[in-house]
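Every number here is computed from the coordinates shown, using simple stated rules; none is lab data. In this text, all values refer to a predicted model and were calculated from it rather than measured experimentally. Cβ atoms are built from the backbone, for glycine too; each structure is taken alone.
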Structure P
Amino acid sequence: MPLNSPHQALLIFAKNPCLGHVKTRLARELGDETALAVYRHLLRLTREATYFLPCRIALFYSDFVDKTDDWDEQRFEKRVQSGSDLGERMSNAFREIFADGSVSQAVIIGTDCPDLSPALLAKAFFALETHDFVLGPALDGGYYLLGMKALEESVFQKKTWSTDTVLRDTRDDLQALGKSFFLLPTLRDVDTPADLPAELLGQITGHER
């Protein structure tokens, strides 16, 4: 299946960019305004990396659909996350996208990985041609991408989210289920000041750390 199919869907999880509510670990050291500027920059990078992908794209906001932001409604299907924790929200998003029966490959990403590229996202979909799942490992022990061909709720259950055990526990789940999975290159998520190169911070805020 080429990457130009309505049967392929990219799910993007994004927080509404509100002062004091994004990148809180960054904000503890750099302040709320800088944390918000960093997050807006990450949103822009994610938007640029995904806009021209020839597949369906569903943007799931954390709190409310923003019809006035920079995400083109003609390109991004705007929805709202639902669920009590990250695992339940991701599970519900996959359930939604698979519900109409037309999607046979779905990949979810967040907006914290500045090194995501169109080529890497295309590689994730191609991997699903020959594997049940695809994972994008993050340096912090989590994952920046997860793809599947049918909803498997167990991969979202019994996880301690935002810890260094998430990727390992997810791989253990897939192995226990007898599912095949493909690993993409390991990339960094930006969650703490240590994750943010000084030159990138300078580019965003106009000063060096």
Structure Q
Amino acid sequence: MGGVSAPVLVVDDDDAVRAAIGMLLAASSVPYRAFGGAHAFLEARPWLEAACLVLDVKMPVMTGIELLKEIRSRGIGLPVIVMTGHGDVPMAVTAMKLGAYDFIEKPFDEAHLLRLISEATASGAAPQSPRDERAQAGRAAAGERVAGLTPREREVFELVTAGKLNKVIAYDLGLSARTVEIHRARVMEKTGAKSLSELVRIKVALEGPV
């Protein structure tokens, strides 16, 4: 993390989470600024010189998704990592369509969060429109990664990236949970995705930004 010199911005209404992330970043010699809500963040305008934003999606008054929409509407391409609770994959998909770099589920692994921050910082600004060359290239690459899926595997891919649990997918498709697990494993293998967030990233790249 030595390469991150600009502040990492943290927005979360949970005092304990803000403190934990702050301690993690401080221990890694990464400068940061923390905010207890979206309005405090917007009033401070801290994005002018920042490395990336770590943003909770569920906050009172103004949610993380609403804040992300607001900063994108202002043309701010700051790399964003969204933090979600378990089962909030649909919200993560929405965030990534708005240009978020990735998402991480709470409780998260500290090393994984640090790695995401480093990657997001190195990635630069997010694509701002479907016409962005990077968005077009990403769509083409994602298309290649799903091209080998069978029709059933594609169904499982769509439901997994919509945040459905295996047992729900099994019910929806009239399959056994074990069969869904096999299809899901094949989807991961064929697409080369190493995690759910990477699979979601493929899905978002296929559809393009909102």
Structure R
Amino acid sequence: MRITEIFSSIQGESTHAGRPCTFLRTTGCDQRCVWCDTAYAFEGGTETSVEALLAEVAARPARLVEVTGGEPLLQPDLPELLTALCDRGYEVLLETGGSRPIDRHDGGAIDPRVKRIVDLKCPASGMTDRIHWENLDALRAGDEVKFVIADRGDYEWARDLVRAHDLAFRVPVLFGPAFDVLAPRVLAEWILEDGLDVRMQVQVHKMIWAPETRGV
């Protein structure tokens, strides 16, 4: 598995925000979002065995582990790693950009104990045409859906999608402003005006450390 970085931090997003977490960031991505803050994970990285990754995780105290990217679902050894982490008693999150199936993988089935956070790309990202829409039918308890909102058009697109698919009644739905693009207050006002049953989030780690800091 090709890995860009492994680090310990405070979980900055999702319903798990604020919790200590070990992050495994994979290398490589099949999308190029306009506002991407992890372009350094597109290339490079280090080939690392599943056994070595498990040892790295075991050396850290957190019991919450997130595999993120890049796009983790591009990694052939991903199912093996996820199952091994679950077998060792970790609470495991998989964050995916939503362009690939979350219910199947060439390397084997994704362990049902894994909690999947699916980032549905709004129009301003430039990647809406890459969405694997079947993922909406594959959502299950423990999963979450995330939208990064850059402008009013993104907000209305996401709002209408949430309503059309009854997403808020099925899984937690996360609306977050694109960092340094949309003011959090503006997004909060839009959500309140519509009475939308979603969870607004900000990137907590960028409030704790400088936004450009890596490994946090």
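Values for this structure:
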read-out: Per distance in nm of label points 7 Å out along Cα→Cβ at positions 70 and 174, the highest-valued of structures P, Q, R; value: Q
read-out: helix-only ellipticity at 222 nm (-39500 (n - 2.57) for each DSSP H run of 4 or more, over all residues; to 500) derived as -16000 - corresponding label from P, Q, R; value: Q
read-out: When distance in nm of label points 7 Å out along Cα→Cβ at positions 6 and 38 is computed for each of P, Q, R, the largest belongs to; value: P
